[in-house]
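What follows is a set of structures for review.
What follows draws every value from the coordinates through simple rules; no lab data is involved. Note that this is a predicted model, so its numbers are computed, not measured. Cβ atoms are built from the backbone, for glycine too; each structure is taken alone.
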Structure P
Amino acid sequence: MTVKSDLEKAIAQAKAAQGSYATFASATDDPVSKQMFQQMEKDMKRHVDQLSGRLDYVNMNNSLNQQQQQAQAKKESPKLQ
C-alpha cells in the first residue's frame, strides 16, 4: 500500500460519507438532526479538501512517485525498431 493509494481510498470514503450526510440532512424533518448532518457534511468536505491537497502535493513532489510514473511510461510505450 502506498501513500498515494491510501489517500485515494480515504478521499473516496470521505466523499461517500459526505454524500450520505447530505442525504440524511435532506431526509429528516428534525431540525436538530438536520443541522447535525449538515455540519457533518461540511466537516467531510473539509476532510476531502485536505486529503485532496495532500494527494496533489504527493503527485507533484514525490520523487519516488515520479520515478515510478516514468518507469511505467517506458513500459507502456511501444519499442521502436
Structure Q
Amino acid sequence: MTARNMQKKMADLIKPSGKLVGVLFNREFEGGPPFGGSIAEYEPLFSALFSSVYIEPCYNSIKPREGSEVFIKMNNVQ
C-alpha cells in the first residue's frame, strides 16, 4: 500500500469529526512491509485530507527505533 493510499484509507475510516493519532516510521525500508516514509513526504499527503496536521519526531521511542519514528495527530475534515 502506498503512502497516498494509506492516507486516503485512514481518512475514510475515521468519523468526520474524528482524530488520527499514531506513530509512523521516519525512514525508508527495502521492499516492505513495513513501509517507511519521511516528514517531508507525509505532510503534503495528510494535509490534503486532514486539518491541524501535527507531525514531529518521537521523543519516547524504544532504543532500537530512536530517531526513526514520528508522532502524528490530525483532525478529519470529511
Practice task
Determine which structure produced the value 2.0 for distance in nm of label points 7 Å out along Cα→Cβ at positions 25 and 49, calculated from the coordinates; the candidates are P, Q.
Solution key: Q
Practice task
Work out which structure the value 2.8 belongs to, where distance in nm of label points 7 Å out along Cα→Cβ at positions 33 and 57 was derived from one of P, Q.
Solution key: Q
Handout entry: Of the structures P, Q, the one that -7500 was derived from, the read-out being helix-only ellipticity at 222 nm (-39500 (n - 2.57) for each DSSP H run of 4 or more, over all residues; to 500)
Key = Q
Practice task
Work out the source of 19.1, 70 here, i.e. which of P, Q gives that when Rg and Dmax of the Cα atoms in Å is computed.
Solution key: P
Problem - Entry that produces 31 once relative contact order in percent (Cα under 8 Å, 6 or more apart) is calculated, selected from P, Q - result: P
